[in-house]
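Please find the structures below.
Each reported figure results from applying straightforward, stated rules to the coordinates on display, with no laboratory input. As the structure is a computational prediction, the values presented were derived from the model and not from experiment. Cβ atoms are built from the backbone, for glycine too; each structure is taken alone.
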Structure I
Amino acid sequence: MFQETVDFIRSAFNTKEFIPLHEPRFIGNEKKYLNECIDSTFVSSVGKFVDELEKIIAKYTGAKYAIATSNGTSALHISLLLSGILDGDEVITQPLTFIATCNAIEYCNAKPIFVDVDRDTMGLSPKALELFLKDNTTQREGLCINNTTGKVIRACVPMHTFGHACKIDEIADICEMYNIALVEDAAESLGSYYKNKHTGTFGKVAAISFNGNKIITSGGGGCIITDDEDLAKKAKHITTTAKVPHKWEYSHDMIGYNYRMPNLNAALLVAQLENLEMYLENKKELSKKYKAFFETQAFNFVLEPSDSQSNHWLHAVILKDRAQREAFLEFTNAKGVMTRPIWTLMNKLEMFKDAQCSDLTNSEWLEDRVVNIPSSVRI
């Protein structure tokens with residue numbers, strides 16, 4: 001059974017060589033724009049490619065503003081600060097996520113609360129969220145107070161897992177009802193839509209990643225998207241060390257961060273964006289091939305959720321149990337086909353082992369069974 005899967009993946013990628021999980025493709029103007037950037041000498045955080053990138057991302061996602069950052073984690077960190085997170089606050093998120101989500105919360109001196117996901121989206125469950133808030137919180141002077149800790153629950157960070165949109169409209173409604181800021185972790189979902197609206201545009205602010213393993217890449221990089229002009233201006237200001245504009249004076253009016261994306265990285269990304277639609281179509285076609293193949297197998301292929309248009313960033317299968325998962329991982333990787341398990345749940349990590357949690361039945365079920373399989377754009 002596992003050998004059939006390896007053989008099929010090799011046929012889909014038409015190679016007998018090692019097949020990585022997800023590797024970038026540089027088939028357009030990347031070298032041309034990088035050379036142009038180098039020749040201009042504007043290789044740091046100022047340059048035409050940074051400005052162009054921000055315009056393209058804003059237009060593509062439907063957001064009014066995009067602010068380029070050094071990586072997705074920095075984009076999420078600033079998004080949380082823009083949402084008013086204060087020392088000692090609490091932030092609801094999902095335990096089934098990449099560590100960056102929780103790191104960004106900790107950078108704000110806040111603490112995560114883990115609420116379960118839905119099995120079909122692998123993203124934060126609106127039903128679990130509403131149940132947790134109903135049973136564990138009180139509204140006081142426009143704030144959502146955690147009855148257990150007495151702390152303010154200031155924000156909620158759902159993540160669109162592997163590019164599959166969670167039920168983000170329902171989550172947005174619940175956050176509004178409970179006076180909680182919605183900060184979308186759209187790190188993995190550039191090119192993904194929910195009910196014909198791009199992910200990351202359901203709340204006031206969101207973060208996107210352009211890491212080397214994402215659907216398009218700037219090597220390292222990310223961005224913040226928002227419709228709020230004041231938030232956009234503040235985001236650009238504090239990611240540029242909060243320097244007050246002046247011809248020569250160095251004056252800073254608040255604590256800032258050196259989080260701006262360099263022009264060199266932006267040049268790479270502008271070229272990548274020119275091929276994004278082709279990449280999306282290519283990955284959609286691979287998804288169809290996987291779906292047809294795994295219908296004949298003893299385990300399931302993760303499908304695009306209802307009401308969604310996924311970017312199909314990372315494809316995944318669901319094994320029978322943890323034992324079969326481990327056997328599958330061992331076999332495929334030994335055969336030169338890279339596969340990896342979904343993340344260890346955040347509440348099981350040493351840093352977050354004391355975090356408050358809802359019932360996490362779905363997250364635990366998925367952790368035992370989900371494996372990513374090769375998902376690169378095929379050329």
Structure II
Amino acid sequence: MQLDFFPSSTLTLYLAKMFIVRIFAVLVMLVLVLMMLDLLSNSGKILEVEGNGQGELWTYVTLRVPQLISRFLPYSVLLATLITLVTLNQNSEVVAMKAAGLSAHQVLAPLLLTASFIAVVSFGFNERVVTRANATLKAWEASDYGSVPPESNVRSNIYLTDGEDILSAATLTGSGANIVMRDVSWYNRGASGMIQEQIRADEAVYASPGWQLKNATGFDVVSADTQQLGDIVVGTELAPDQIDLQSVDPDALSFSELYQSIQAYEAVGRRTAEMRAKWWHKLSGPLSAFLMPLLGAVAAFGLARSGQLFVRAIIGMALGFAYFVVDNAALAMGNFGGYPPFLAAWAPFFLFILVGETVLIRTEE
């Protein structure tokens with residue numbers, strides 16, 4: 001019986017149903033509270049744009065909510081774990097299950113199975129919804145909540161170099177020769193490296209070669225003169241494939257799309273450590289939900305000996321939040337090149353599996 005992690009289908013369904021209801025209840029509560037606080041801080045910026053109204057506020061909500069769900073789903077699983085296990089303890093249900101011969105791992109198995117299902121759903125949700133919401137919201141924020149171009153594959157805050165010169169754009173849509181940049185600035189720095197001229201335009205398209213700035217306005221730094229330049233071509237050394245390589249946003253790309261970008265970077269000898277760490281984290285991030293029942297398990301067992309339910313719940317919460325702190329720190333170290341990408345994404349996950357198992361075995365098994 002000890003090797004059968006699901007000895008009772010009735011008990012498995014009972015625990016899984018209890019756990020998943022609490023996960024979604026906690027998630028809804030967190031998202032609603034955080035969304036209201038977010039709206040309080042950003043609604044003024046949205047509404048101050050002429051023409052924006054209630055519809056734009058709802059648009060912001062639909063773009064922001066997927067980000068909040070993705071970010072706080074693992075926290076919801078942690079809090080739901082503590083609520084579920086504390087409730088089972090208070091009702092002596094854990095004592096009854098252990099008296100029937102179930103081990104600690106068998107008690108946790110339905111919760112771990114449910115958390116695994118949540119992790120799979122979270123990965124799919126991130127791939128299909130969150131990446132698109134990230135790309136659209138970043139483009140909208142880059143345009144100061146004004147009009148957002150309807151094209152797909154929108155990228156924001158583009159910064160490119162052509163020798164000493166710099167080309168920047170608030171948003172970029174399309175790919176290859178069909179790239180369109182909006183709110184464009186060209187900085188002519190010359191051989192000295194100091195900015196000699198700034199040229200601004202609302203839109204730029206590929207001119208083969210170079211990029212045509214439409215209705216451009218030039219500002220001469222030396223003479224402080226401003227003049228209308230009409231349509232002008234700049235950046236003749238910047239090809240579309242170079243721009244595609246220099247404007248990759250890992251948060252706005254799916255797992256497969258980011259892998260293709262990494263392959264393209266490596267083909268031209270570019271550094272990919274940061275992107276590869278985020279690529280691995282697209283897998284390890286959702287899987288953090290699987291860890292939460294294991295880290296929160298300390299709240300379920302040992303109460304007959306200690307009687308300190310509140311203290312054990314705090315320990316479980318501390319272990320869960322410690323994982324998120326270590327995970328963020330490791331990912332940051334990976335971005336700076338301090339850790340290899342695979343280690344940065346997966347080391348916290350495997351470390352806390354060992355921590356959770358050690359605590360569970362030493363206290364209960």
For distance in nm of label points 7 Å out along Cα→Cβ at positions 75 and 163, which structure out of I, II has the highest calculated value? II
Among I, II, considering only FRET efficiency 1/(1 + (r/R0)^6) of positions 51 and 275 (r between Cβ atoms, R0 = 35 Å, to 0.05), which has the greatest calculated value? I
Have a look at I, II and say which one yields 25 for relative contact order in percent (Cα under 8 Å, 6 or more apart), as calculated. I
To test your reading of the models, identify which of I, II gives 10.5 for mean count of other Cβ atoms within 10 Å over residues 219-226 when calculated. II
Out of I, II, which has the highest value for distance in nm of label points 7 Å out along Cα→Cβ at positions 91 and 323? I
One of I, II was used to compute helix-only ellipticity at 222 nm (-39500 (n - 2.57) for each DSSP H run of 4 or more, over all residues; to 500), and the answer was -11500. Which one was it? I
Looking at Rg/Rh (Cα atoms, Kirkwood Rh), for residues 67-130 alone, point out which structure of I, II has the largest value. II
For Rg/Rh (Cα atoms, Kirkwood Rh), which structure out of I, II has the highest calculated value? II
Parent structure of the calculated result -0.47, -0.78, -1.11, given that log10 I(q)/I(0) by the Debye sum over Cα atoms at q = 0.08, 0.12, 0.17 Å⁻¹, for residues 11-210 alone is the read-out and I, II the choices: II
